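Taken together, the values in this text are just the output of simple stated rules run on the coordinates, not laboratory data. Given the structure is predicted, the values throughout are model-derived calculations rather than measurements. Cβ atoms are built from the backbone, for glycine too; each structure is taken alone.
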Structure P
Amino acid sequence: MQVSVENTSALERRMTIGVPAERIETEVNKRLQQTARKAKIPGFRPGKVPMSVIRQRYEDGARQEALGDLIQATFYEAVVEQKLNPAGAPSVEPKTFEKGKDLEYIATFEVFPEFTVAGFESISVERLSADVADSDLDNMLEILRKQNVSFEVVDRAAQNEDQLNIDFVGKIDGEAFAGGSATGTQLVLGSGRMIPGFEDGLVGAKAGEERVLNLTFPEDYQNLELAGKTAEFTITVNTVSAPTLPELNETFFKQFGIKETNIEGFRTEVRKNMERELRQAIKSKVKNQVMDGLLAANPIEVPKALLENEVNRLRVQAVQQFGGNIKPDQLPAELFEEQAKRRVELGLIVAEVVKQFDLKPEDTRVRELIQEMASAYQEPEQVVAWYYKNEQQMNEVRSVVLEEQVVDTVLQKASVTDKAVSYEEAVKPVEAPQAD
């Protein structure tokens, strides 16, 4: 087998492979002999069909099959011989494809980029620290109460946080539009569920009252057909209901699957959950800063095949998340390219850090992470046992631990500043940068 390689770009390789005719004929004959043993042809007993008849009937198919298998096999042999690492399937272009002659074909493909991760010292990380204060715990209990609020019908004007039962019809240029009307829908004023101005326009309304609101859909509204357009909404208020917060009692505690029957025990359990959330938030923010730093310090070229695969994966995830009748390939690739590029770059960089520092997931950290996740459940021992019986879940945990070890490796050389903040600031999500 003859092999030559041409570098057509930083990552693209054009490999010409020659396969001797003798090897092709050997593979073709092997397939014809297999066919001869089981072929059923009128006038001949099974296994007694002359090879000339077998060849006449089946040689073309056997040759096509042999050539396909040989291209696959010799491509693999060639990349191993040339010490290449393909990042995707090759595009194959035959040069000679004639019976009795050597097979020569060109395989064009991308390889994984070769690089060394560097620049750890240039990475700056702000590591937050915080505690769950009693006031934070009190605020969380109020949030839990509001999440479980009940409503009772009242005979008064509507206020913010009241729940209204309404009918409404929306029209644009005098014509009703799809999704712009509803009957008997429940709406909590101040929830931000409707477009700007809708809920504010119902403050002060009473049961039986009709109001007409002229509102404009936001320019970035999810339904592009409505974005930026002005609509007239005719709204009828059926009932006004005032919120009633639940008491902190045993009935309330049971809603959260907590066995405690007194407020002290409930506060202890809620504090544990808040502390768990706090640890995860701080760890996540440190990780994001490390990953951003690695990307900035190690610009690399991404194989197109990997980028396309990641875009397609994100398309499928989007369809699964939002539903609807749309197919993944109907979603524009541009929507996902930036996120896909970041994911692929980070995957390559993290893998290289693992390789450079010979990192392997530490069993102790794997168990600690599983125990941390299991502590959120009523029967943590059963959760731990379930993980250890499920190899796929264990591999996912090992991947998370390995990523944490990569972060720790970078932090040893990065510039790290510790900053004490409040619980609220520590758990607050990082806002995505606004587009210009």
Structure Q
Amino acid sequence: MEPADTAWILSAFALVLLMFPGIAMLYGGMLNGRNVLNMVLMVLSSLAVTAVVYVVVGHGLVMGDSVGGAGIIGNPFEHSFLTSMMEDDGSGGPLWAAFYILFAGISVALVASGAAGRMKFGAWLVFVAIWVLLVYAPLGHWVFAFSNEETGAVGGWMRTQLKLHDFAGGTAVHLNAGAAGLALALVLGRRSSPAGRPHNLPLMLVGVALIVTGWMGFNGGTAGGANFLAQYVTLTSLLSLAGGMLGFITIERFRDGHATMLGLGTGAIAGLVGITPIADAVGPLGALVVGFVASAAAAWAITWKRRHRIDDALDVFAIHGIAGITGSLFAAFFANAAAPAGFSGIVFGGSFDLLWHEGLALLVTMVYSFAMTYAIAWTMNKIVPLRVSAGEEELGLDRSLHAETAYEGRTF
């Protein structure tokens, strides 16, 4: 890698790392005050467990040469213990391995939404390890692993055979996390007491700010270096963020009669989810529109979830799943050939092929993630119950599991 490219990816890595405390603060602030620290621990431990899995076999499973050339899963031994990263071959291998560890860790950290306030912490750690191996690794390979003609390596089937366009992980990260969070919530069941309103909106806002900052590294770093593409996707990400904020508070105003700070923050994230798979494929106006539409779709999904009494406490399915689907399908209709990706959507004279390519990838991702996560959680629950006792849940997991409190002397 060129020195300037290395410097930018290092900077992007640091930005993405901020997303972990950001998710922890966002999720913690949205819960009641008895479960804040437990949620912080769940999010941060996701990175720790993912790193262990990744260093042993994870990088090979995701980025290695496809076993049998089938495009289903990478060779787990190709990068085992990351010994292949110990010499400088000029490719930036160690930096990219670190970058992809963060992608995997963020994916499973988001799934914690479906377990908020009622899952045993030890069970969560085991779940993270199994989920990264059986759910994230195959999906990551399908989406992120490219074929290499020089070495003869074969990439994932979605990328190489289906020709999926997914700039920065809308399927493997966001839709995957959304479907998995929904499945885990259904296995665990509803919490015994009503969710209530977020207990600390300023904490939530700090979390949103860190996530937004990290997202610029998430999308900008995926450009691969200090280049025009990084500039372009940073611009479209910012515009979709703005469209997302406006979209969600507009829906709130018509639905509830008032706009809220919670809605503004939720819309910001939904807008970024929507643009992530297509940040290089739409024009600036299209980026504004996709943010608005993705956040409006997320707002509808949150209403649907409440009507069906699904306890996805922090709305990962709506914000990351539904908004992610919206963004990916948007490219099929409104991609602009003048953007760096260089292809047109149906509205601008493009082929209908992209629509079924994107649609099939979204369907397979959602079904695989939901079914596998449900199977993992259901099986674990049959061996050792995943859910804490009613007394521990009532006391709050901060006290009952960790013997700590976020707010000394207060009860919620």
Hey, helix-only ellipticity at 222 nm (-39500 (n - 2.57) for each DSSP H run of 4 or more, over all residues; to 500) derived from one of P, Q reads -20000; which structure? Q
Top of P, Q by distance in nm of label points 7 Å out along Cα→Cβ at positions 307 and 347, largest first: Q
Which of P, Q yields 3.2 [distance in nm of label points 7 Å out along Cα→Cβ at positions 43 and 371, calculated]: Q
Comparing P, Q on distance in nm of label points 7 Å out along Cα→Cβ at positions 251 and 387, the highest sits with P
Ranked by relative contact order in percent (Cα under 8 Å, 6 or more apart), the structure on top of P, Q with the greatest value is Q
Work out which structure the value 23.5 belongs to, where mean count of other Cβ atoms within 10 Å over residues 163-170 was derived from one of P, Q. Q
In terms of Cα Rg over 2.2 N^0.38 Å, for residues 59-138 alone, which of structures P, Q is highest? P
When P, Q are compared on FRET efficiency 1/(1 + (r/R0)^6) of positions 51 and 211 (r between Cβ atoms, R0 = 35 Å, to 0.05), the highest value belongs to Q
Which one of P, Q has percent of Cα pairs over 43 Å apart, as calculated from the coordinates, equal to 45? P
As an exercise: FRET efficiency 1/(1 + (r/R0)^6) of positions 243 and 283 (r between Cβ atoms, R0 = 41 Å, to 0.05), calculated from one structure in P, Q, equals 1.00. Which structure is it? Q
